[in-house]
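Take a look at these structures.
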Structure P
Amino acid sequence: MKDIIWYCILGFLVLFLMFLGVFWGSVDVMNFDENSLYIIQKIRLPRVIMCVLCGAGLAVCGSAYQAIFQNPLSDPYILGVSSGASLGASIAIVLGLESVFFGVGGFAFLFALLTVWIIIRIASVGNKLHTTTLLLAGISINFLMAAIISILMVVSQENMSKIIFWTMGSMSGSKFSDIWIVLIFVFIGIAVIRIYAKELNAILTGTDSAKSLGVNVEKTKKIILLFSTLMIGVIVSYCGVIGFVGLIVPHIIRLMVGSDNRRIIPFSIFGGMIFMLLADILSRVLIAPSELPIGSITSLIGAPFFIYLLYNAKKQLNP
């Protein structure tokens with residue numbers, strides 16, 4: 001009963017922020033003339049809906065990653081999904097392939113899936129997925145692809161601004177046709193992760209303990225990784241790279257509601273929505289009428305938070 005009350009409160013906050021996101025910006029739309037209605041219906045409403053979907057998806061992926069890696073510092077991008085998507089988008093931009101294979105978004109999605117497939121192949125030993133190797137492979141791929149993207153920006157300087165803006169994330173180009181695709185993948189991904197909430201709780205107690213409880217640990221990890229990657233790949237392909245949502249939100253939620261993923265997942269949905277809506281509003285109003293990439297806002301908040309978590313982890317290691 002207590003959770004239901006909190007869901008209602010958080011749901012009301014989400015609706016309030018969506019209302020704020022639609023009507024607050026560099027252009028006044030409160031007069032409801034023809035131009036204002038166009039801005040509301042075609043630009044701002046799709047944008048706030050996309051924020052809600054992306055925030056929910058990234059936050060739930062973060063909670064799932066932190067459970068399967070048994071590490072609260074894990075982030076959905078640890079496997080190099082964002083770097084893979086960025087590389088795919090950068091190649092499409094540099095080669096002028098915006099109208100081929102669903103454009104920049106299509107290449108971003110394809111490279112995101114390809115990147116994770118490569119990393120999983122590297123980290124797999126037989127039917128087992130070695131977590132440490134998986135994390136190291138992800139970090140290595142991140143550095144490699146970031147280097148390739150830098151080279152592409154130098155080689156194709158006329159496209160540098162496009163690549164930089166896309167790789168830092170933006171909701172400005174959101175359309176209702178995009179929203180339906182993202183909605184399907186996010187809904188299915190969250191549903192699958194929620195179904196495996198008990199298994200994620202068992203994995204948190206340790207691999208051996210989870211196996212003794214009858215959990216197929218390797219199968220669970222692969223299923224979670226697959227659906228998380230699909231979600232992140234689709235989100236990145238339409239919105240660009242938006243980091244730290246999957247790190248900050250689940251960590252705060254875990255501090256508030258405990259370590260039970262049956263509670264963390266639904267609360268992370270609301271937390272991700274709220275965080276993303278706030279970041280998007282800030283990205284539009286801080287230097288209005290210009291706009292900041294939303295990824296720069298989330299990184300500006302997330303990087304100090306990550307440093308704080310690392311500092312706390314270091315203190316726990318001290319005698």
Structure Q
Amino acid sequence: MKRLFSNVINLTLVLIVGVALSGCTVSNASMGSSSPWSAVDLDTEANPLDVDFVDDKNGFLVGTNRLILETNDGGITWKERNLDIPSQGNFRLISVDFKGQEGWIAGQPGLILHTTDGGKNWTRLDLGNKLPGDPYLITTIDTDFAELATTAGAIYKTTDAGSNWEAIVLDTSGSGGIRELRRTNNGGYISVSSLGNFFSVLRPGEEIWSPHQRASSKRVQSVGEKPNGDLWMLSRGAEIRFNADPDDIDSWSKPIIPIVNGYNYQDLVWDPSKSIWAAGGNGTLLVSNDEGKTWEKDPVGESVPTNFIRILFLDGLNSDSPKGFVFGERGNLLRWQG
């Protein structure tokens with residue numbers, strides 16, 4: 001009788017899983033035979049969050065717990081760089097961006113650093129409580145010209161090296177506060193609300209966020225751009241979706257679930273050869289070479305005991321060796337070798 005009862009429970013669980021995954025494309029990702037990534041020793045327990053380069057060799061990496069590192073060999077090795085940051089408080093340096101010698105670093109709470117000589121010297125701007133929310137993303141536009149987005153969904157620009165900031169967004173309520181925000185290739189923005197229940201778009205030249213519903217009942221983790229400008233979406237349950245109709249931002253494909261391991265994906269990106277990479281918890285690093293139809297586990301990512309939180313490929317450096325990085329918690333970083 002007990003055995004029969006156990007079999008009924010198992011059958012019920014199978015039916016529940018089958019219903020939950022109906023309509024999804026589930027791939028049994030195999031282990032890849034090689035990897036284009038190599039681990040980098042940062043010698044820190046802080047989480048790396050962003051990186052950018054002045055030129056092919058010189059760059060900066062920032063992260064939690066006041067982390068600022070500098071490289072002079074293209075990202076192979078990194079050393080600590082001490083900058084003018086208040087000794088009180090555990091600053092989270094979240095964004096760094098260069099355009100030639102002009103560069104900015106944004107940190108939380110209320111910290112902005114600016115350089116005009118490729119990072120040799122930095123000027124600190126203390127924003128205090130002047131702006132709603134904390135700095136989240138900073139973009140270098142031109143000489144003394146930058147855009148700053150905050151955790152409240154506010155976006156500002158400065159054209160005088162940060163002495164004054166002008167609001168670009170008139171009403172931030174459409175962003176819902178943000179859990180994530182990205183700047184698009186055409187100069188607009190995409191944000192995911194703090195609760196993950198919708199995402200919003202701010203097109204270039206517009207002053208009000210345009211909210212859009214999530215693709216399913218599952219909360220949104222992240223929304224970003226494909227190389228052609230169409231959108232992708234990551235949702236809870238390790239679901240990946242792509243725009244089904246380029247002319248309809250609210251039209252989404254059926255969810256793709258590369259593997260079911262209980263961990264959500266945090267980021268999605270296309271590498272220089274147009275393969276798709278997905279990163280997530282517990283060393284989850286996956287690649288698809290056929291536009292998301294099938295996936296492989298990356299063996300280097302699988303061996304790293306961390307949660308991967310971001311993947312970034314840098315362009316515009318006119319380098320024969322594109323730069324890419326996977327950011328993991330507790331000082332873990334992978335570097336693209338191609």
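Every number in this text was worked out from the coordinates using simple rules, so none of it is lab data. Note that this is a predicted model, so its numbers are computed, not measured.
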Quick one: helix-only ellipticity at 222 nm (-39500 (n - 2.57) for each DSSP H run of 4 or more, over all residues; to 500) came out at -2000 when computed from one of P, Q, so which one is it? Q
Highest-scoring label, criterion being relative contact order in percent (Cα under 8 Å, 6 or more apart), among P, Q: P
Work out the source of 75, 43, 39 here, i.e. which of P, Q gives that when Cα extents along the principal axes in Å is computed. Q
